[in-house]
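The structures come next, written out as structure tokens.
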Structure P
Amino acid sequence: MMDFRDKRERAEVFRTRLAEAMTDRGLTQSALARRVGIDRSTVSQLLDPSSARLPNAQVAAECALALSVSADWLLGLTDRPELPEARLAEVLSLTDASRALIDETIFGWHQEAAGYKIRHVPATLPDMVKTRAMMAWEYGPELGADAARALATAEARLDWMRHARSDYEIAFPMHELDAFARAEGYYAGLPLDTRLEQIDRLIALVDALYPSLRIYLFDARRMFSAPITVFGPFLAVVYLGSHYLALRDPERIAVLSRHFDRLVRDAGMAARELPGHLRDLRAGLAS
């Protein structure tokens, strides 16, 4: 049971934080009383240094609502004054995902994580290894008249990413690479010369950039993954198609990091084996 000393200490915390929030919001005792629906004398008693009075739950909740702070913070149960939805906004955001290659948002996230490991499960072939012809085929219809400028900007950003201090680990579904090579499904209609050039680019990059660039092929029938990117310890992003779901909460970033690590651990093809597999794919297409 709470003793009198504990009650006085809690009343002091409430009184101090109530006064602080009122000052921050520019509210007088009368204004707060009107918003809460109580007498001004009640507010005065809650602010009285000689009083050990604590409000009932309803009054505490109404004061918190009127002051846009957390009721738990007013009562000394947490050190975070923000409302739960405000705290949620700090760690979770939903932003538009344009069909414009490496847009400003994505590029900014890569810059923020420069020097840290970046783990990536792409929706299609990873943008950072695509040729200009591949990007033009994939994104050109959406880019329209701005295609040339957008492709040039994307190439510059992708070149920056390839030469950044970050290590990139990419986990890619094996069936997706096979569909690309055979021009099936999403890649239907992709010209043979574009596919051959793209495979050559992949081989050159994984040979030149290993181990700072490591690409693993996993079997999606054993373990599925949505498109995600984990930017070091700061941020994890889930790609929803029209939006990015960005998470900055350490616990959830750790969950997605472990998910990625399992994809790598259970990958059917390790990064060192990829160049040989790509050469076999190319030989089959060229024959």
Structure Q
Amino acid sequence: MSPTTRLHSPLLSVAELQSELAGAAPPLLLDASFELADPSAGRRAWEQAHIPGSCHVDLEADLCGPRSGRNGRHPLPERVAFARTAAALGVRPGRSVVVLDRGDGAFAARLWWMLRWLGHADVRVLDGGLKAWTAAGGELVDGSWAPPAAADAAYPERAPLAATIDADTLQARLAEVLLIDARGAARYRGEVEPIDPVAGHIPGALNRPYTENLAPDGLFLSPPQLRQAFAALGLTPDQPRVVVSQCGSGVTACHNLLALEVAGLPGGLLYPGSWSEWCADPARPVATGA
């Protein structure tokens, strides 16, 4: 794995977005704002204030599949189902897409990852999200929102640009992969568990809270800073390892995968079920502590 250039960064700045929106072929804007504690808050916030032309995408309605009780809190939908959702939102092959949210980028990162999983290459994340947009004086509008209507055709089938690993394969390969847990340190150590029924982490996982990918201003750290952080976990361009990213339910794990791309260390796998799926099976091992 070799560092990517800034030209191929999965991020773009507010200034870059404003320039592209004023161009002849403006990107499609998708706002993935969401709040775990209040699932309807993201849509309500979008209705009150959003970037002109943006569409709201809901984590649970648009970016998740049915829950079985054993497949995690935010399971991926079937790829064909998400292809229909993406098409209804206006995603077309070759069309530039920019995703954002009004938080720390976790939900935007999930949407970014899923579009790449669908095979859509031209998707980037607005660095700093809506907060950066408003801080720069960007225009906001209000408006009502209706869920996406069914599209005439799904997004065409393409080879995925992002990949997953399932629980059984991960368990069999724990000694081989570099497993990175994006949850907060206290949850990782098993000191607290506010959401899932079991506290702790997957044995062998290393902790990299996704919030550490950001500077105090809410923008991503620079590629060299991120490379240094991942090197501390044992990942360097000259010592590549298969990276698996996980969190509580497969959402903030995408933020670490995005950070790896920014750092020029692409190719990490997502464990979609993450801790919420892993700990639902009492036969799977659990570790606690640092």
For this session: For the read-out semi-axes √(5λ) of the Cα gyration tensor in Å, for residues 34-97 alone, a value of 30, 13, 8 was computed from one structure; give its label from P, Q.
Result: P
For this session: Taking 192 as the value of volume of the Cα convex hull per residue in Å³ derived from one of the structures shown (P, Q), identify that structure.
Result: P
Exercise. From P, Q, which structure was relative contact order in percent (Cα under 8 Å, 6 or more apart) = 23 calculated on?
Worked result: Q
For this session: Assign the value 18.1, 61, calculated as Rg and Dmax of the Cα atoms in Å, for residues 74-169 alone, to the correct structure from P, Q.
Result: P
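With mean count of other Cβ atoms within 10 Å over residues 26-33 computed per structure, which member of P, Q shows the largest figure?
Q
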Exercise. Given a computed value of -8000 for helix-only ellipticity at 222 nm (-39500 (n - 2.57) for each DSSP H run of 4 or more, over all residues; to 500), which structure among P, Q does it belong to?
Worked result: Q
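Since every read-out is calculated from the coordinates, none of them should be taken as a lab result. Bear in mind the structure is a predicted one, so any value in this text is a computation, not a measurement. Cβ atoms are built from the backbone, for glycine too; each structure is taken alone.
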